[in-house]
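None of the figures in this text is laboratory data; all of them are computed from the coordinates on show. The model shown is predicted, which means the values in this text are computed figures rather than measured ones. Cβ atoms are built from the backbone, for glycine too; each structure is taken alone.
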Structure 1
Amino acid sequence: MSETFFDYPGEVTTDSGAVHFAPDWTEREWTQLVEGAQVVRFKAGQHLVRRGDADRNLLIVTLGSLDVLIPQGRKGMSTSVAILPAGSVAGEQAFLDGLPRSADIVALEDGEAVLVSPEAFDAFVARHPDLAMEFLRELARMLSTKLRQANEFISKRLG
């Protein structure tokens, strides 16, 4: 059977249930992505993303973990909705749709991430179009998985 755009590999999950981004990529493929990207280090407690910001960079967590927080409705209160361990992505919505950030992301521990800007991704597409298609397929898989998790969460909350 030939592979099509919508044929995804089986979900590769972490112990926390988070889904890994591009689990089948080789070191060479990761190196090709990182050529134009930036590796950023972060400290525990550091805000990496603030809700409402126009920043469109995508983060691929390579070390450490991040907490995704959304407003709880009360002024100054927020709720943790996801923990993103190494192997996860963050910021894919803004990366793809260009709209402001929908959540805060705070480092739970010291770590690092690959930061892919839209400009770095455009250069990646020009250099490696086939791999860029795989990258987009992985982002779609991640978004779909997160949407399914959100639907399950909402369904449980509504009883």
Structure 2
Amino acid sequence: MSGLYHDFFLVSRKEHDFSEYMTFINDPNSLKIHDDLIRYMLDAINWFPTYNPSKSETQAGLCLYGPTIIRDEGANTAAKVFRSYADLFSNGPQKLQLTGLWSVEEGKPFAEGSYQKIEFARNEVVGRLRRLAADLDQVAESDDEMYVLHLGI
């Protein structure tokens, strides 16, 4: 897969406060999930509460272009969302073919556009989503000692 990725990290609050999210930028140890896949799942992703440390405010879902903190109050639902998608995708073919965003060639009318076709390797997607769900399970069980940090594209 090439393109834009969202990075996820399981973080201890004892080691890193929410405000320290910048120290994780370009960290090679992130769990990477492609932007097209995040956008495909976006409706359900918006079902869990999160916190945006750059704005110091609560929100729903992920900030696509910045940092997001998933704390214990949103971790349970987030884990279920990502695990449910992993379970769903595990039933698909080896090469998942999904419908992406509406796309229009420059200079052409909107009506002449079409939906992008996006492809992913099933086992890679399922493995990453299950790992993220497992990290979120740890957050939910941590009594607010852990969180998942998300860094948008």
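When distance in nm of label points 7 Å out along Cα→Cβ at positions 36 and 60 is calculated, the result is 1.3; to which of the structures 1, 2 does this value belong? Walk me through the numbers before you get to the answer.
Values: 1: 1.3; 2: 2.8.
Computing distance in nm of label points 7 Å out along Cα→Cβ at positions 36 and 60 on every structure in 1, 2 gives 1.3 only for 1.
Using relative contact order in percent (Cα under 8 Å, 6 or more apart), single out the structure from 1, 2 with the greatest value. Could the numbers behind the result be given before it?
Numbers: 1: 30; 2: 35.
Comparing 1, 2, the top value of relative contact order in percent (Cα under 8 Å, 6 or more apart) belongs to 2.
If distance in nm of label points 7 Å out along Cα→Cβ at positions 52 and 108 is calculated from each of 1, 2, which structure is the one that comes out at 3.3? Before the final figure, lay out the partial values.
Working: 1: 2.7; 2: 3.3.
Structure of origin is 2.
A value of 13.8, 47 was derived for Rg and Dmax of the Cα atoms in Å, for residues 44-131 alone; which structure in 1, 2 was it taken from?
1
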